[in-house]
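Before anything else, here is the set of structures, which you'll find just below.
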Structure 1
Amino acid sequence: MNKPNFFDEMQARINEAIQNSPMKDVEKNVKAMMSQGFSKLDLVTREEFDIQAQILAKTRAKLEALEARVAELETQLKK
């Protein structure tokens, strides 16, 4: 028996057994239940969180610039 064919055949049989096993259904059902549970928690993805963090950082920088400008204008008005 040719060794590469033997290992390829064994791998194919193992993959087939995994695909046909009850564990595959259990895994799918657990994933579905977790997804359903997470959807009820009003969670956001990491990507959405990162985007909002970037927007917040830009907004904070603009606010600081505006506060500095207002302070500068107030100083000019007091003169």
Structure 2
Amino acid sequence: MQVQITVSGGQVTDVEVLEYPDDDGRDRQINARALPILVSETLDAQSADIDVVSGATYTSEGYTSSLQSALDQAGL
């Protein structure tokens, strides 16, 4: 999982998920549902302190880990 953020004026204005598991149909199905929710929650929370998406625990954990790294690099 690799997340890239865009920061403007000290706020996260965009989140792009560059890499995520899509090896099989189940991965694609889970990610198609979970990633938009995770991105939306990130923009609302302005942090990596977001809820895990039910049924997408591994995706959620990988996302928040990469997100926290991106936030740290941005100094947020």
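Thinking of 1, 2, which structure, once helix-only ellipticity at 222 nm (-39500 (n - 2.57) for each DSSP H run of 4 or more, over all residues; to 500) is computed, gives back -17500? Value -17500 for helix-only ellipticity at 222 nm (-39500 (n - 2.57) for each DSSP H run of 4 or more, over all residues; to 500) corresponds to 2 out of 1, 2.
Suppose you compute P(r) over Cα pairs in 5 Å bins from 0, in percent for every structure in 1, 2: which one lands on 3, 17, 31, 26, 14, 7, 2, 1?
Working: 1: 3, 11, 8, 8, 8, 7, 8, 7, 7, 7, 5, 5, 4, 3, 3, 3, 2, 1, 0, 0; 2: 3, 17, 31, 26, 14, 7, 2, 1.
Of the options listed, only 2 reproduces it.
Read the figures in this text as sums done on the coordinates, not as results from a lab. Quantities reported herein were computed from a predicted structural model and do not represent experimental measurements.
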